[in-house]
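Listed after this line are the structures, all set down as structure tokens.
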Structure P
Amino acid sequence: MELVFGPVPSRRLGRSLGINNIPPPKKCSYSCIYCQLGRTWELTIERRRFHDSRSIADAVGLRISEVGGQIDYITFVPDGEPTLDRLLGEEVKLIREVSDKPLAILTNSSLIFRSDVRADLLDFDLVSIKMDALSEGVWRRVNRPHPSLSLAEILEGLKIFARDFSGKLIVETMLIDGVNTFSGELESIANFLRKIEPDKAYLAIPTRPPAEGWVKPAAEEKLVEAYEIFKEVLGAGRVELLTGYEGSGFQLGRDPVKDLLAISSIHPIRVDYAIQILSRRGERAEEVIGRLIDRGELKLAEYRGRKFLIRGFRK
């Protein structure tokens with residue numbers, strides 16, 4: 001498994017060099033119905049060691065030397081929940097020794113009730129959290145959390161963290177048709193976000209194949225309603241929609257096939273874009289993709305009329 005991949009394009013982070021600090025198959029404290037990585041194989045809240053911290057820092061330094069300076073953030077965005085890694089804080093310190101690029105993390109914030117997790121997150125320049133529901137029933141339906149987790153404890157942990165954090169805090173809310181798009185739920189989310197004062201609140205819809213085939217993106221009128229509710233509570237400058245595929249600006253290293261596999265384990269890729277990036281590197285793109293599919297290393301998935309490539313170890 002590649003520890004570092006990309007950079008990949010992100011509207012939130014620009015060109016993001018990804019760190020996969022949680023090895024596959026997917027280990028997470030949630031099993032969200034919309035997750036582009038599929039269902040969670042190991043539902044857990046146990047923090048443990050997954051890699052040697054120095055190996056991650058060395059892999060980051062090597063990748064930066066390969067791709068040059070076209071990186072806006074170095075981002076922990078693994079196949080699972082990054083705060084399950086108990087060496088996370090140590091990895092951040094070692095990465096700062098090999099790069100001066102800002103560090104970001106995308107977390108579902110489910111473990112933020114723990115003081116050790118908050119301490120690790122305080123070392124980042126940017127923290128992106130999830131906030132898909134404020135009521136217990138909707139939270140359990142959307143995020144399908146580990147049974148020992150408490151929504152009330154998570155919300156309290158978020159308030160403590162937001163008070164202490166001096167970096168950039170952003171929030172993403174995934175809107176699922178008929179699940180968390182009711183006016184009362186949207187108002188509750190927005191009112192809680194006002195308490196933690198994020199720099200930006202993103203309203204998103206699924207744009208890649210979700211874990212559950214019945215999941216549908218919120219209808220256009222619900223997106224507008226959500227935007228208006230959030231804007232009224234948080235202010236227009238703090239609310240933005242994330243409703244489109246983020247593009248084909250993936251950057252491959254010396255082994256484009258290995259990089260394609262690494263990226264597709266975290267970030268499902270449209271088939272037409274995969275063909276483009278492999279062809280630019282002189283590969284017989286369709287033959288390569290077909291061979292990887294035949295070997296089970298890649299799988300095809302279709303969502304909203306488009307075909308995507310995903311890694312073959314999904315559940």
Structure Q
Amino acid sequence: MDAPSSKDQKGDDEATEIQNKNGEDEGQKFSYFPEHIYGERGYLNLLRYILSSGIPRNDRTGTGTWGVFGPQLRFSLRDGAFPLLTTKQVFFRGIVEELLWFIRGSTDSRELAAKNVHFWDANGSREFLDNLGFTDREEGDLGPVYGFQWRHSGADYVDCKTDYTGQGVDQLAEVIRLIRERPWDRRILIVAWNVRDLRKMALPPCHCLVQFFVANDELSCQLYQRSGDMGLGVPFNIASYALLTYMIAHLTGLKTGEFVHTIGDAHIYFNHRDALSEQVKREPRPCPKLRINRQVTDINDFKYEDFELVDYKPYPKLKMKMAV
């Protein structure tokens with residue numbers, strides 16, 4: 001990728017001049033994004049909209065859903081704000097351990113189960129793998145899913161025990177390098193949707209593309225999620241990618257800016273309706289703060305104990321069954 005041309009620089013200077021002029025009068029600033037998509041209230045507004053106006057649709061699991069297409073949510077990460085929902089208790093340790101599992105490049109669900117994190121147990125079960133035709137695959141081996149794509153994209157997948165050191169493209173390391181060396185770059189992405197490997201995966205990636213954006217010494221992140229289970233999955237996805245943004249900002253000396261969540265098929269399962277109808281009645285509480293308690297210089301060195309969640313005061317848990 002080439003450095004910005006003089007023409008590009010001139011355009012940037014002109015944009016800055018316009019921005020500065022617009023900033024002369026704070027009252028003249030224009031807000032493009034509607035308020036109803038921001039923060040936890042935005043999430044609850046989307047739940048309400050799907051519950052009232054979502055289109056009934058069949059789905060892979062046979063459970064049935066109400067869905068809408070293409071909504072967006074936005075969450076501030078400034079001043080330590082961490083978007084862990086307060087209108088129900090969300091399993092923070094599980095979010096951290098799963099993200100660290102992705103970062104390690106692991107595809108073995110048993111590693112998470114050993115830490116009492118069971119998000120992937122069903123998709124790695126003997127029955128589930130056999131039904132997909134993976135009868136020769138060891139139980140727990142999910143195939144070339146997220147961690148493999150993040151750290152070894154393009155390598156030939158053998159099994160979850162193979163050492164892939166030096167194989168494929170380390171997309172995560174490349175993102176960190178670009179943020180440090182070329183923060184203005186528009187190609188700071190991680191893509192988990194590898195068409196070549198889809199048939200080898202126990203579950204194709206739902207959160208499949210993430211892009212980072214640096215401005216004013218802040219790191220922001222946008223996730224495109226092709227399929228969003230609004231009741232169970234999306235609250236975890238919001239917190240997981242917000243946490244990843246905090247980690248990369250920590251490594252690159254930036255502040256955290258914003259997390260933007262764009263969802264393709266945003267859906268509520270029929271059997272989640274009662275729980276979510278209860279959740280939307282709850283008034284959001286102030287979001288917690290996130291602290292990283294140790295100076296870490298390598299993405300591979302983070303541990304669960306490095307993260308401290310401050311002032312998290314959620315409502316009680318809401319029980320919902322995962323559709324498999």
Structure R
Amino acid sequence: MSTRWPVHPAPVTGEALTSWLRRIAHRYGAEVEDLVLDTGFCISRPGDLDVAAPEEFINQLAGRTRTGTDTIRAMTLGWQTPWLLDQLEPAAEAYTTYTRQLAVLLPRGRRRDRTVEDWRAWLPTDAGWQHRACPRCTMESTPPCPYQLAWLVPLLLSCPVHHCRLERHNGPVGYHDFWHVSPGRPEPRPVGAAIRSMDQRTWQALTTGSVALPRHRVHAGLWFRLLRTLLDELGATIIECGAPGRLTRQVWDRTGHPVRAGQGPWRPYEELSDQRQLQSLEAAATAIHLLETRAMTCPGREAEVFLPQPDISRDPGSTEQTTDPTAIRW
């Protein structure tokens with residue numbers, strides 16, 4: 001029988017597991033590692049808990065905090081399997097399976113199949129984790145400030161609550177607390193309508209399991225794959241794109257960023273630098289906006305999900321108007 005921790009703040013909606021553990025540990029003047037040891041586990045990298053926590057650890061944590069196991073699981077990226085990720089374990093064919101089933105900007109089959117070792121959708125490599133946070137969320141909370149699970153992966157450009165850019169901070173998860181005392185803390189930067197719309201949909205997918213698109217509502221898993229497909233198409237090489245590459249260049253021109261975010265040899269989105277990931281997300285938001293406003297027509301089969309509903313309204317009491325004087329008007 002586990003011993004209950006008498007003091008434990010409630011988790012915040014969307015919070016990462018290690019963020020919650022850090023806030024609990026703060027009440028006892030301890031570290032996250034100390035709490036993990038108290039449950040009978042030893043984890044070399046606490047951040048791994050945000051990806052997938054061992055089931056027995058979740059049970060032990062639930063007993064010590066009287067928090068439901070599903071609530072704790074939802075604080076890990078593994079909870080989003082198979083929506084955000086197909087699976088937690090890397091597989092050789094995972095990249096092609098995730099990014100080649102759909103087509104938006106380019107015709108289906110234009111991009112060649114690729115094998116990417118140790119690839120998992122949206123999850124950076126060990127050296128590629130970049131930590132960003134919302135300045136307003138941080139300044140409106142009391143240290144230790146909660147850290148959103150969605151801030152851990154390159155899914156969002158902005159905070160879905162305050163609609164300002166997520167800003168990078170130095171140090172591990174949670175060290176955005178220093179913005180409270182740092183004279184150089186970032187000022188909130190509002191984002192445009194295209195980014196705001198895209199991020200709101202991603203937040204819908206993460207929190208409700210579905211996304212409202214112009215023509216119909218789609219499952220969260222489809223939204224994540226649509227977005228990842230767009231990023232892959234925007235990063236496709238000139239040889240892969242062929243003639244339809246003019247469409248991806250049109251998108252990049254509208255963003256003001258270099259084509260393919262300036263990358264040379266092809267690399268998957270998860271392995272790009274923080275700056276190139278952010279520029280690629282901006283390009284994806286721009287592409288969606290161009291499709292929704294009919295400023296661009298694309299040959300991909302799934303491009304139609306972004307098109308607005310056709311206007312089929314008609315005044316039944318009015319006759320059709322024509323400039324042809326010989327037309328019959330019945």
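Computed from the coordinates by the stated procedures, all read-outs in this text should not be read as laboratory data. These numbers were taken from a predicted model, which means no experiment stands behind them. Cβ atoms are built from the backbone, for glycine too; each structure is taken alone.
Quick look at the numbers
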read-out	value
Top of P, Q, R by Kirkwood radius over Cα pairs in Å, largest first	R
Parent structure of the calculated result 0.85, given that FRET efficiency 1/(1 + (r/R0)^6) of positions 152 and 184 (r between Cβ atoms, R0 = 25 Å, to 0.05) is the read-out and P, Q, R the choices	P
